[in-house]
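In the part that follows, the structures are each spelled out as structure tokens.
FYI, it's all coordinate maths here, none of it is from the lab. Model, not experiment: these values are computed from the prediction. Cβ atoms are built from the backbone, for glycine too; each structure is taken alone.
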Structure I
Amino acid sequence: MSGVSLPLWIAIRYLKSSRRDAFITFLSLTAAGGIALGVAALILALAALSGFQAALKGEVLSRTPDIEVELPAGADAEAARREVDGVDGVRSAQIVVRGRGWLLARGRSRAVEMIGFGAELPALFPGATSRHPGLYLGDGLVSLWGMEPGDVVEVVSPVPTLTPVGPQPRVRRLPVVGSFAAGRAEQEDRLALPLSEASLLFGRSAVYRLLVDCSDLGTALEVAGKLPKVLPAGSTVRTWRDLNRVLFFALRLEKTLMFVAVFLIVVVAGMSLVSDLTLILASKRPEVGMLGAMGAAPSDLRRIFLWLGGLLVGLGALIGLVLGVGGAWLLDRYELLSLPSQVYFLDHVPFLVRARDVLSIVGTTVVLTFACSFYAAHRAASLWPVEALRR
């Protein structure tokens with residue numbers, strides 16, 4: 001073969017099937033198929049996991065502020081808001097109060113998280129019917145209780161008020177202005193109400209916070225480093241990453257464990273490759289001895305089996321790459337794997353193929369399985385031509 005080195009030409013020849021070597025060729029194709037199966041399974045598993053994680057992160061981050069600042073007790077919230085609003089990279093800053101309480105309506109009660117906002121409804125309440133000041137409830141709760149805009153409900157605070165007859169709960173009767181998309185990933189019901197009403201409900205125990213909106217999540221991380229210079233002493237600055245640190249750690253750990261578990265398929269395929277190359281070496285032992293007797297250097301014999309292992313690894317990795325990426329695209333494009341929407345926050349299994357994941361899968365597979373061919377290559381290079389011809 002012109003333009004092809006002798007070790008590569010012999011390696012290609014060993015891959016070709018003949019009647020005498022049909023079983024060896026079958027084992028070679030089986031080893032390559034195992035590698036392809038491992039690569040395709042890894043790509044599909046990580047693509048499905050990445051799709052779920054991306055959907056979950058989007059759901060969570062849409063209800064998480066870019067930056068949340070907890071102000072110390074007694075701090076001037078309005079003055080702090082103006083200072084933060086002037087920081088480069090900040091689009092807006094809003095004063096809010098967070099707390100827990102109860103919602104009472106039509107003889108029913110529900111424990112809720114209450115968020116009092118100052119200007120318009122914050123962005124962490126997506127899908128709102130409007131942004132004007134007022135009381136907003138989650139669409140799931142509105143549908144469950146059959147409420148409409150204008151219905152009056154009672155909001156109760158756990159902070160009591162001392163009266164001549166003893167402590168009494170603080171209650172505000174407020175009309176429902178609108179609703180927002182609660183989302184299926186939320187752990188508890190939320191409601192939004194005007195800051196003035198929230199301040200009356202929580203009294204002196206109210207902890208004022210600033211919700212800082214930036215142009216993007218990367219800018220928010222940069223802005224967070226500038227805020228302590230303009231905030232009152234004792235303020236706590238938390239970014240979207242800090243607010244979801246436990247969740248993000250769990251997602252990274254889940255992806256790592258999934259990679260390790262599915263990668264065992266590739267490990268088994270690598271062991272199969274070692275067995276296949278060892279069998280080929282045993283079958284071609286007289287030919288290898290003849291090559292050594294004719295003057296082939298041990299390095300040439302080593303390269304023959306390195307090329308042979310490399311061809312099998314490359315073939316398997318290429319087929320697995322095509323099957324994995326193509327399968328993930330088809331499954332995601334046509335939403336072939338459906339989920340019960342009553343149970344999950346998605347109605348189908350999403351697949352997201354990341355280039356970084358594909359490179360790590362193919363790179364790790366090629367390195368591991370190609371390293372397995374070094375055993376057979378070393379055995380071939382250490383053969384004595386006279387002993388090989390005798391056998």
Structure II
Amino acid sequence: MKSSKIGWVTAGSLVVANMVGTGVFTSLGYQVVDIHNTWSIIWIWVLGMILALCGAVSYAELATHVKRSGGEYAFLTHVYHPLPGFLSGWVSLFVGFAAPVALAAMAFHGYTHMYTGMNGTVVAVAIILIIALIHSFSIRQSSLLQNGTTVLKVILILLLIAAGFYISPSESALLWDDSWKPELFTSAFAVSLLYVTYSYSGWNAATYITEEIENPGRNIPIAILGGTLFVGLIYIALNLVFLRHNPLEALQGNLEIGQLTGTALFGQAGGRWMSVAIGVMLISSISAMTWAGPRVVQVMARDYKALNWLRTMPGSEVPVRAIWFQAAIACLYVLTGTFEQVLIYSGLILQFFASLAVSAVVVIRVQASASSDNIHQSVVFKSPLYPIPQIVFLFVSVWFMGFLVFIRPAEVIAGLIVLAVGTAFWWFTQRAR
């Protein structure tokens with residue numbers, strides 16, 4: 001029988017689709033409020049790419065060592081203890097994927113309402129349910145949807161970049177003088193890097209479906225490193241196009257950067273079509289998160305009886321119940337409108353677990369050097385320049401989390417409450433055993 005597992009192309013498209021969402025089309029409006037030099041903007045996106053690549057090489061090594069789906073859940077459970085692994089999965093279950101799906105679905109309506117004229121809540125819920133339905137049949141069906149929407153997304157972005165560099169601008173925010181040097185040490189630069197870090201999130205998507213990838217030791221590193229580098233270059237090019245075709249005053253505080261640039265390039269009709277194009281891109285993002293998120297729940301359900309009902313059903317290769325459970329949570333966020341604050345504090349929690357996962361690379365290296373049978377020799381991919389990528393990632397993460405503690409104490413407390421509830425649930429599951 002022909003294997004239903006996927007190769008590095010589909011895994012890479014999952015990474016690209018997870019990463020490229022609304023962030024790159026909105027965050028520049030926040031950045032240029034206080035940062036005006038083009039070199040400073042480029043540095044923000046380059047640093048974001050470097051940080052993502054440092055995480056990517058670490059996750060690639062962990063994935064070839066642990067060889068199990070679930071991302072952080074599988075890594076932390078294997079290397080540290082079931083509790084931190086469970087908590088990372090707990091956060092993914094209720095926040096990490098469901099909330100971004102809801103946000104992307106709401107943004108989809110925001111970009112397409114001029115053509116549909118429908119109620120925003122109805123459109124958002126409908127797109128979540130339709131994509132969940134498509135992913136409920138088979139891995140092949142998921143692959144077709146993911147590859148198709150991601151290819152369309154990449155084509156649209158490359159066309160925008162090509163037009164942006166080919167068409168001469170009428171007004172521009174490009175500024176190439178020496179004012180970038182003092183801007184690098186401002187609080188505004190730090191805050192902007194937070195937005196960029198969010199825009200780069202999703203580089204670890206392939207590690208959530210490790211067991212569905214053929215030859216993961218080879219294909220996962222190619223998918224996440226290639227996907228991250230590709231997206232990083234696209235981000236830099238897109239922001240240069242945005243700056244090249246819009247005056248600074250128009251960009252400042254504006255969240256509709258894509259539509260604004262489409263109008264500058266192609267007129268009012270072009271701006272409307274750009275909104276529709278971004279809406280189509282969001283379908284790819286929703287699809288990617290609908291594919292990856294339930295795999296974390298699927299793996300957790302194998303280990304915890306209380307979640308056993310979310311396991312893959314006999315005769316099926318996809319976790320149908322987990323897919324619909326995540327879709328239900330996403331719809332709840334849409335209906336209640338409470339997901340925005342959830343996204344803010346989830347960024348801190350998710351960064352914390354990502355830091356634990358990256359530090360796990362150091363742990364397994366130390367264990368390997370101390371082991372008489374050298375357990376790490378079987379790992380196919382090893383992080384290059386070890387331990388520099390891990391040190392860089394952990395240093396920036398500690399700064400990132402410490403900064404959020406001071407500027408967002410309420411969200412930090414909310415995140416701690418989520419972890420406390422998850423810890424209590426895990427404790428009760430252990431007592432039930």
Structure III
Amino acid sequence: MLSRFEWMIAGRYLRPRKEEGFISVIASFSLLGIALGVATLIVVMAVMNGFRAELLGRILGLNGHVMVQGISRNIEDYDAVADILRKTEGVKSATPIVEGQVMAMVKGTARGALVRGIKPADLKARELIASKIVTGKLDKFTGKDTAVIGHRLAQRLGIFSGDRITLVAPQTSSGPFGSVPRMRSYEVAATFEVGMYEYDSTFVYLPLKAAQVFFRTGNKVTAIETFVTNPDDVPATRTLIKESLKRPYRLYDWQQANSHFFQALQVERNVMFLILTLIIIVAAFNIISSLIMLVKDKGSDIAILRTMGATRGSVMRVFVISGASVGVLGTVLGAILGISFANNIDIIRVWLEGLTGAELWAAEIRFLSHLPARIESGEVIVVILMALALSFLATLYPSWRASRLDPVEALRYE
């Protein structure tokens with residue numbers, strides 16, 4: 001048990017006199033290093049978690065968890081196949097779609113785009129789209145002459161809801177003057193912004209019938225987009241889907257499509273954790289050096305305490321308390337700073353961009369239109385425990401040296 005005497009002596013050593021100023025400076029840098037290391041680690045882990053969660057939510061919100069495609073041709077009896085899929089265990093919804101690459105043109109300005117033909121009712125059921133309409137209304141998304149496009153694509157083309165957009169297919173049509181590009185004009189019923197740059201700047205939705213006419217698929221679809229109840233358990237649901245379908249189909253799930261991307265994120269996250277942990281380790285070495293200098297400076301004091309009856313264990317505990325107090329205080333300050341910064345990181349980003357006039361978060365480079373952060377309580381606890389453990393371990397050797405100091409030798413050279 002720690003005695004009041006040991007706490008008093010340790011507290012005295014934490015408030016050094018003027019002649020001990022250099023030791024105080026080293027201890028202050030140790031505290032600052034631990035605080036910055038803990039704060040930086042919490043912020044970086046929160047941003048990495050937020051980045052992964054945002055990307056996963058947007059990718060899975062617009063793209064099906066499992067794409068069911070024909071082996072060598074488009075799917076003809078798509079409504080019957082979709083009904084079978086909806087009745088499969090673990091499947092939440094199945095949506096027939098027609099998908100194709102086009103060139104979107106408005107008054108000479110052209111942009112590449114991805115067209116998805118979908119039934120109006122199915123598009124309205126997409127919460128990620130229906131809740132992110134910027135201009136126009138989804139109620140106007142009917143017939144064969146309307147389109148819903150990404151808001152950033154609309155901005156780049158300089159159009160608004162109610163204007164018309166011309167889509168040019170890569171396939172050509174034969175005419176009296178040879179092959180000519182196939183194109184058609186559509187009225188923009190609404191624009192959406194889901195917050196992911198790639199989707200907001202490339203996606204164009206057409207009514208399913210309109211897409212079938214435009215891409216000349218007849219009464220067929222290119223794929224059936226399937227959403228499952230548990231995206232993380234998609235391999236098991238994929239097996240059930242394969243068993244429920246009577247004919248062979250090509251199944252392509254979201255983990256196959258994005259595995260390299262999320263694996264890269266995980267590797268980057270682990271490497272960042274290791275690199276930033278070095279900050280805390282360096283700060284822990286500063287605690288060692290400051291305590292060793294403190295032990296050397298307090299040699300006569302230690303000798304007097306020993307002659308007055310203080311045990312070696314008592315002397316060791318005094319210096320453990322002194323060093324650990326720096327680590328605990330630095331860890332607490334770092335945790336408070338890191339959590340506060342992570343919770344307000346996007347506000348801080350906007351403030352810094354307004355102050356400097358520079359764009360710190362380019363959506364076209366980083367995929368998301370804002371800087372995400374998601375604090376995981378388990379990770380914060382791990383970081384705090386790691387910092388406290390390193391701080392405590394850093395005190396053991398200097399404290400052991402102090403406890404082994406010979407009082408006679410220390411007083412002889414004073």
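Structural remarks
- Distance in nm of label points 7 Å out along Cα→Cβ at positions 28 and 196 - highest-scoring structure of I, II, III: I
- Given 197 for volume of the Cα convex hull per residue in Å³, calculated: source structure among I, II, III: III
- Test item: mean count of other Cβ atoms within 10 Å over residues 252-259 calculated as 18.6, pick one of I, II, III: II
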